[in-house]
Structure I
Amino acid sequence: MRTGVFYFPTDYGIETGELARALEERGFDSLFLCEHTHIPVSRRSPFPGGGELPRRYKHTHDPFVALSFAAATTKTLLLGTGVCLIPQRDPIITAKSVASLDRLSGGRFVFGVGGGWNVEEMENHGARYPTRFKLMEERIRAMQALWTEEEASFHGEFVDFDPVWCYPKPVQRPHPPVLLGGETDYTLKRVVSFCQGWFPRAGAGFDPAEARARLHAMAERMGRDPATLSMTVFRAPPEARALEAYHAAGIERVLLEVPDLDRDGILRRLDELAPLAA
């Protein structure tokens, strides 16, 4: 089992290149960056975690720009989005960002994606909450076409374009793995249908063995080989004994949280977490 981290790449926290170097030096597998393009002041959508929205949600760098700095300062660290909010992104531009980062990093990109929860944020991008998952699926399928076809085209309800040339192509074949976040059976159906892995959150009551069994059962029900699907667990517990259960369940990767601290506080926390990456 591999151990990575996730982080909100804020404009007041540690510089992303320095964080990436520190992670690679300490033996971590990967760095996944969270995304919010902006936060509408109206705050109609309640924070899913309860209470006030944490400050970091309003201060994140663009994940592809930040991951480019991380790529430039490391050699082996995997670079991921955790998650990229697909309903808020143009698929052709995003496909080029993904392919460019994967190519410039030597095939180290992992594409964690999700539908999003902030209604007014996605509305500012022209997306609607009730249809966000259908929009997300079309955009991901369109991007997969752009990565794998010399003259790609796509015709759907939300995404529609005739044959185009779109380069560069990713280093990874057929394309970087797409990991979908969420915990419902609907999410699992989407994972099996058009993704390469599941990206659940380790909330209260999360059982890694049960989650793995759910994924395998859905794959078998839909006629897909479960061995073609991976699991990366977001916000896994930072405790060796708890992580033993994840390893025993066959989870491929766990992500630990890098907290919302200043540079020195983050580096101290990485030193505390480093034994879990061994």
Structure II
Amino acid sequence: MIAASARIHPLSVIEDGAVIGENVVIGPFCHVGPKVVLGDDVELLSHVVVTGRTTVGRGTRIFPSAVIGGDPQSIHHGGEETTLTIGERNTIREGVTMNTGTTDGGGKTVVGDGNLFLAYSHIAHDCIVGNNVILSNNVMLAGHVTLEDRAILGGGSAVHQFTRVGRQAFVGGLSAVSYDVIPYGMLNGNPGILGGLNVVGMSRAGMDKPTIHRVRRAYKQIFEGEGSIRSNAAAIRGEYLDCAPVMHILDFIASDSDRALSSPNRNKG
């Protein structure tokens, strides 16, 4: 089904079964598969492939040479029908690749709203990406990675499979993210080392100075205390029940995960 208001270049291929919303613009040499849904106001500039059982939300723009909804790059994938769901108002720049999920991983890859994916960044199967995330050029997410809201990943960084990156965390360029990064954390290097808090990002997001000071105090208690990271975090929970950012960190640390936690000290767990 193609909305009457859609504008489709005659040199593009829209396969039967595709759903094309109102005011969609599809430039030349694009290919849209039969199980694709493009929401209202989506724009494919040119030379874009959208395939698989993929849904692209309202107002998302996709730039040339992007391949969206390709099969998961997993040796366990046997051709099963899985999904990729992309939210609204995303910007997907040149050469970006996003894959559908695998049956072993729940069968779906999910991308939220308002994200910016710069050139040649990759989102693998079964990733969960939140809202207002930025992936700089050539960022690579392995399978089953979770990025929480407002995380920023610098150019050329790579995230190990099953790893979580917390809300508003910052990962420096060329970093290797092998372990979970706490909310508001700042990680750099290969292997990646937690170097403190993303104070600049916290301030830009409107967090006031007293709250930032409390988060910094909690960070020191967690990572510089005598116990393990998790025992230190559990011990201070009652002190910060009224501080949402600290509770985000404590809940993140307490959550089950397949990966260890990034820390300033590689030998402390």
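Tabulated data
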| item | result |
| --- | --- |
| Ranking I, II by FRET efficiency 1/(1 + (r/R0)^6) of positions 53 and 69 (r between Cβ atoms, R0 = 30 Å, to 0.05), the structure that comes out highest | II |
| Winner on distance in nm of label points 7 Å out along Cα→Cβ at positions 77 and 165 once structures I, II are ranked, highest first | I |
| Source structure (of I, II) for mean count of other Cβ atoms within 10 Å over residues 93-100, computed value 22.2 | II |
| Relative contact order in percent (Cα under 8 Å, 6 or more apart) - structure with the largest value, from I, II | I |
| Which entry (I, II) yields the derived value 0.90 for FRET efficiency 1/(1 + (r/R0)^6) of positions 101 and 117 (r between Cβ atoms, R0 = 25 Å, to 0.05) | II |
| Answer label among I, II for the case where Cα extents along the principal axes in Å, for residues 45-172 alone, calculated from the coordinates, equals 47, 40, 16 | I |
| Structure responsible for 47, 30, 15, with Cα extents along the principal axes in Å, for residues 141-212 alone calculated and labels I, II on offer | I |
| Of the structures I, II, the one that 2.1 was derived from, the read-out being distance in nm of label points 7 Å out along Cα→Cβ at positions 5 and 237 | I |
| Answer label among I, II for the case where helix-only ellipticity at 222 nm (-39500 (n - 2.57) for each DSSP H run of 4 or more, over all residues; to 500), calculated from the coordinates, equals -11500 | I |
| Structure responsible for -0.28, with log10 I(q)/I(0) by the Debye sum over Cα atoms at q = 0.07 Å⁻¹ calculated and labels I, II on offer | II |
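No lab work stands behind these numbers, since they all come straight from the coordinates. As the structure is a prediction and not an experimental result, all values here were calculated from the model. Cβ atoms are built from the backbone, for glycine too; each structure is taken alone.
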